[in-house]
1. Quick check on the output: 14.4 is mean count of other Cβ atoms within 10 Å over residues 206-213, derived from one of 1, 2. Which one produced it?
2. To which of 1, 2 does the computed value 4.1 (distance in nm of label points 7 Å out along Cα→Cβ at positions 150 and 310) belong?
3. Can you say which of 1, 2 returns -17500 when helix-only ellipticity at 222 nm (-39500 (n - 2.57) for each DSSP H run of 4 or more, over all residues; to 500) is computed?
4. Say we calculate mean count of other Cβ atoms within 10 Å over residues 366-373 for every structure; which of 1, 2 gives the highest result?
5. On Kirkwood radius over Cα pairs in Å, for residues 54-285 alone, which of the structures labelled 1, 2 is highest?
6. Given a value of 7.7 for distance in nm of label points 7 Å out along Cα→Cβ at positions 38 and 438, calculated from one of 1, 2, which structure does it belong to?
Structure 1
Amino acid sequence: MPEFEPVIGLEVHTELNTASKVFCDDPTVFGAEPNTQVSPISLGLPGVLPVLNRAAFEKALKTAIALGCEIPERTTFDRKHYYYPDLPKNYQISQQYEPLGTKGAVDIHLKDGSTKTIRINNIHLEEDAGKLIHPDTPAARGLSWVDLNRAGMPLLEIVTEPDIDTLEELEVFMQTLRSILRYLDVSDCKMQEGSLRFELNLSMRPVGAKELGTKTEVKNVGSIKAVLRAARYEIKRQSELLEAGERVIQETRLWDDDRGETRSMRSKEVAKDYRYFPDPDLPAVRISADWMGRIRAELPELEDAKRRRFVAEYGIPEYDAGVLATDRALADYFETCCRMHASPKAFSNWIMVELLRELQNREMEIEDCPLTAPRLAELVRMVEQGTISNNIAKDVLKEVMETNESPARIVESKGLSQVSDEAALLAVVHEVIAANPGPAQDVREGKEKALGFLMGQVMRKTQGKANPGVCKALLERELGSG
């Protein structure tokens, strides 16, 4: 029985972070009351005319340039026809025949140190559809509500070639592309708000075969974790079909996150099913060399370049630089800390270990973090000056996250300042030695582990406030082990 391997491609949809929609001036604020950010254009009323949002087009163009796409001198818009209740015009304005960019690429760095290039087939700008809400209340069960606030949002679609072979490559590609989009500041990529969504195209073929198998498409998966689960499920489902001598049906499937499975939605459409034709209301856009040059000049330093610079400029390890440069907001946070207090390695440690854990536990983005860069700089400075111990600082960090108070205020109000006074600590040291004669004798005999135990007792009695350096020196002096 032959073994099978997956072949994976993605269609990535990201909402662009413009103040208004792509073909009208409706606002784009997330979370507004349903059907309050609409107009005759986004409602698809007869007789209205779309007008292209220049900011949305330039953000799309910036992305295409950053991904190394070939940019045509002329790009056009087309109508994609299908019926769905959240598509008020019964067609979507998209780009089928002359898209904004083609033949791009994204380099991904894998755990084994290798680099792989994932080719981009095309990038095109289109409008988003609205949203269907299925209330689960006795009065509304079985009904669907339509919210058109999202209809007409500027949506950038990035279509890859089927170059992804493993789940690791799939995960790294999604993370890398999300990082690029955030670095470019074209989208906030908040998956919980639907501003970054994935459609998974996956097929199986015998190991070593060149011909592609029959693919299925899994629509609108809303998180990286869910895409990986859906891919794992489809690999298993399709492999079992092929091993049993059955065939895979080309179809569109939906991902059920609660059940952890895909289910059939409809047979897979092809381009002719959508009856594409050029949109007669939107003229072609001509992209001049000067326009391209201006956008290219605005490109920021991207992740790979920033990672190399962090190692060279701040002297931090490659691993630290890789973690910090993954996200532009996190990288900016780190650099702001370093400008306020020159301790880059201390900041990388605090950010990677303590801060990222707190953000993950709270499902919070770095931009919304109460522990701002100035506050972390203040916290690290207090540790280095001996005002508080490292362990106390960890507790203060958590309190800042809970209360939004400054570290200095928390330390002062709770009396957390570190005790470094020798006379005050000596009394505690004598008390600990008297209460622990066995470990004290072990220290006299040169057993380092016992010294750590006695230091722990001193820290416990001082509620973690004893200066560890002073404490260690006093114990060694009193026990004659120094």
Structure 2
Amino acid sequence: MPLNPKDQQKFVELLKKLHMAVNSGNVEITMQAMPKLMELHERFPKNVNVLVLIGRGYMAIRNLPKSIEFYRKAIGIMPMEPDINFQYGLALENQNLLDQALDRFDRVLQKQPDNFYAMRHRTSTLDGLGRRQEAYEGYVEIVEKFKDAELDDNQLNALAITAAAFAPDYTDPRESLEGLEERIEATNDPDLLRAGSIQLARLHKLFDEHDEAFGWYERGKAVDRDDWDCEKHSANIDELIRCWSGGHEIPFSQAKNIDASRLVFIVGMPRSGTSLTEQMLSQLKDIEPGGEMNVIDAQIHRSEKAAMRHSKPLPVSPHLYTQPVIDSMSKDAMKAYNKVHRRKSITDKQPYNYLLVPMIAHILPGAKIIHCTRDPLDCCFSNYTTAFTQLHMQTHDQYWLGRYFADYERVMDAWHQLPEVEMIDLPYEELVRDAEGQMRRVVEFIGHEWDDSILRFHESERKVITASRDQVKKKLYTSSIAKYAPYEHRLDELKRGLEEGRARGIGGKDA
């Protein structure tokens, strides 16, 4: 039903305020605006302006799946609108759904062939897809087409970071490095710093300038740095361990027609080898890779609340997990996995499922769990120097990261003591040194037959959308072992966090 003129004016004014909030660049302000936007969506479910603004809001707070969901709804209403296609493409690109993103940027360019940003993101998407020569040709086309144009700061920033991305293969690394540093210092643009810091660190490493590289890692992580309460997180881990190891006798699923023996969960800290492990197992014809699925955390009882910002709810209330609830969780989870495949084994490599290992064992008895481990300093250094597409706030401060890793060790030690958990450890260092020996052990554990194609995983055409997408396309290499070594003198806060976290016992008492 159409609004009367007075209500229409109120709607327009509210939308303007919400637009300003979403585009403020402040995550807190954007998060405050989202409930009101969702209220508007309930009232006007087909309003394209509302749908697009929700999509943009979710992208600003790094909830990319939800962002994509709402952009998809908007595109369903206005499929040829260039601006919506462009924003949709950005969300897809950030989620590493690069084939789909490329299609969106091509659609924009069909309507607007001189759209600078669509050309630029088409170039970065092609590069991400491994079509590097095409990507560079696209960059050259941009430079040539706009060589006489008066470009603004955003466009100059885009060219600087693109030039750096093509060094040293196509552009001069020192020249690209200095050009990008100049743009960051001139504009102090947070988006440029967030993405550019990784490129600058990479280029400084080419010249063995490790202190300069580490300085850019620090500056990049500072962009999105927000509150993270180490003590509160540790206390929540205490509650999690008590819930599932404290003799509460949480029941096991008795749901009928549930065969969880074909489910394989690959868990561990991010950057511990989970993507590599799934890529290798996916070469077996009887295994269907699911990627990073959110099936298990979706089963956590809706009454559970996140203990703090930038964290997800955890199952810490044993009284909520009754037999009917567990059976319902089992059915819902299996329904989701059956959508991947109804007969084959399925891998779910959501690394944060490490927190939910006993819940998996209770709702899906018979499921196998592969726990990927890695040297603490290497794993933490890799987390600290990776620009994740979603906010993992514990990775934005060395001390926080050390404390978080110690809590991860503590929770995994607890799960290893549970007889109902069928789990095997897979050390990253041993995997890259002896791939066949380690993977034969894993394949036997999950009940499959060995196939030499596992060792040719890098030849697979399968798309990987996580931060490890480049690594899993290469042959195994050992250069990631002790990668932290040139920077160890800069890791004192990380070591302090590890030490203090390991000294902390259950309830905050010293071990």
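We did not get these values from a lab; they are worked out from the coordinates using the rules stated. If you're wondering where the values come from, they're calculated on a predicted model, not measured in any experiment. Cβ atoms are built from the backbone, for glycine too; each structure is taken alone.
1. 2
2. 2
3. Going label by label, the one that fits is 2.
4. Structure 2 comes out on top.
5. The maximum falls on structure 2.
6. Label of the source structure: 1.
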